[in-house]
Structure P
Amino acid sequence: MALYAAHIGRDAVHVSAPNGIDAAASRTEDKLFLHLVNLDRTAAKRTHFQIPGFSETPERILEISAASETEITEMTPELFAPHEVLSTDGTYTLPGAGVSVIEFTAAERFKS
């Protein structure tokens, strides 16, 4: 997936996630990349970030999502265009069947 390929770190990082969310994380220097997939086609999943050494509020969230009843065809390529989502309180709601990349920068005292 192009979204993940463009936003990935050099080193794998262990991550845990709520039920129904597939998660992977990687890091390069002061930047952490969290990849999420909502395994439920219709129900949104709310998440809260707790990453030691990083702010609870992400620097950036890029998401690909569409309504579950939307037909995805070659005639609707815009459905695969990532859009930016804001989080100001350290939470994020991943839409049903949505995928996202969430970027964090290390807190000042943890920067390498």
Structure Q
Amino acid sequence: MRQQYQILLPLLCKNLYGFAGYFLLNSFGILTADITSLQAAAVFGGGIALGLVGLFSAIRQGQVCANGMAAIGQGHDVFSKTLIFAVFPELYAIVALAGVFLIGSAVA
């Protein structure tokens, strides 16, 4: 049962990056009725990239945190190490959001 729910919270947190990516693209004025095919392809590619990176980083972040909690439950002193290692998959999602920003600024 633990395997089913170990990515639920990180995946919910990564949805915020999807909303931020939408608002970034909307602030550039790309998402209008007269969008060009190049802009549409850029929005689609950025959305797919942000979604896939968010999904895979949430899975890995959930695994890191679940393994850290299991180790803490066995009596090991790995709390600070678990927190540090849990940040690394989050950085991939932040880099993907920065990529959406760069894509949006390039086609605006």
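Nothing in this text is a laboratory measurement; each read-out follows from the coordinates by a stated rule. Being a predicted model, the structure only gives us computed values, none of them experimental. Cβ atoms are built from the backbone, for glycine too; each structure is taken alone.
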For which of the structures P, Q does the calculation of percent of Cα pairs over 17 Å apart return 57? Q
When mean count of other Cβ atoms within 10 Å over residues 34-41 is compared over structures P, Q, which one is greatest? P
Assuming -1000 is helix-only ellipticity at 222 nm (-39500 (n - 2.57) for each DSSP H run of 4 or more, over all residues; to 500) as calculated from a single structure, say which of P, Q it is. P
Tell me which of P, Q gives 44 when you compute relative contact order in percent (Cα under 8 Å, 6 or more apart). Q
